[in-house]
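J.: Listed below are the structures to be examined.
The numbers here are math on the coordinates, done by the rules we state, and not lab data. What you see is a predicted model, and the numbers here were worked out from it, not measured in a lab. Cβ atoms are built from the backbone, for glycine too; each structure is taken alone.
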Structure P
Amino acid sequence: MSNEPGRSFREAWIAGVKQYYPGEPKPGYITPWDDTPEWERQAAAAVYGQVRDFIAVSDGATARLGREQKGRFVALCWIAQIYKHISDPKPGYVADWDELPEWQRQTDADIFEHIERHM
């Protein structure tokens, strides 16, 4: 059961990539949960938990946030996980919101809204 938040996060990520990525996504972007590296599973579960907790401590007022605000929160939480798990990450792995491609921004916003719907 402890894997479920991470799996849910990953499934929302894959759905977003398939919807928004222009062309054929890299295989690593759509790797199924069971084949996802352990560090990435831990990161997905952690970010799911951060979003869930943020929604909870806000008494659901996060529903009033815009999609960009929701996506930014997911992206920032993910960057912290990258720094936790990768000692010298590629710049693209820790790019700030304004540097992210549109498909990734939309996917991050979808992840937040996916978590909102499942609370």
Structure Q
Amino acid sequence: MPRRTQDIDAVVGARMAARRSALGLSQTALAAQLGVSCQQVQKYEKGANRVSASRLHQVATALGCSVADFFPAWPDAVDPVAGLRDLTATADGRALAEAFPRIADPALRQAVTRVVEALASA
């Protein structure tokens, strides 16, 4: 019986993509550190392929975080990072995700967040 991915695989992949992007690391660079193809990293990040425990440990080490950082606090909790997969699926979303942490002023970041939330609900 073929193994299927689960929702948690998409959550892990989205968090992996978010961390990699926040560090300014390309999929190709991460793939080289892991000894896998860029396509394999893409599949991990999309949740199309499961990440083994040993590979997840490698990813965490390469991205300077803990394995636990890839999982929600509670199995049934709403995962706010899961939306990052959708956000980073478009060029505009990736640009927004990459630029937002570079806004130094916390008040300005809050203002941008409020504008985006207002536009999203309109």
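J.: Out of P, Q, which one gives -20500 for helix-only ellipticity at 222 nm (-39500 (n - 2.57) for each DSSP H run of 4 or more, over all residues; to 500) as computed from the coordinates?
T.: P
J.: While we're here: When volume of the Cα convex hull per residue in Å³ is computed for each of P, Q, which one produces 138?
T.: Q
J.: For structures P, Q, which has the highest computed value of relative contact order in percent (Cα under 8 Å, 6 or more apart)?
T.: Greatest value across P, Q: structure P.
J.: Comparing distance in nm of label points 7 Å out along Cα→Cβ at positions 55 and 103 across P, Q, which structure shows the greatest value?
T.: Biggest value here belongs to Q.
J.: While we're here: Assuming 14.5 is mean count of other Cβ atoms within 10 Å over residues 23-30 as calculated from a single structure, say which of P, Q it is.
T.: Q
J.: Comparing distance in nm of label points 7 Å out along Cα→Cβ at positions 15 and 95 across P, Q, which is largest?
T.: Going through P, Q one by one, distance in nm of label points 7 Å out along Cα→Cβ at positions 15 and 95 peaks for structure Q.
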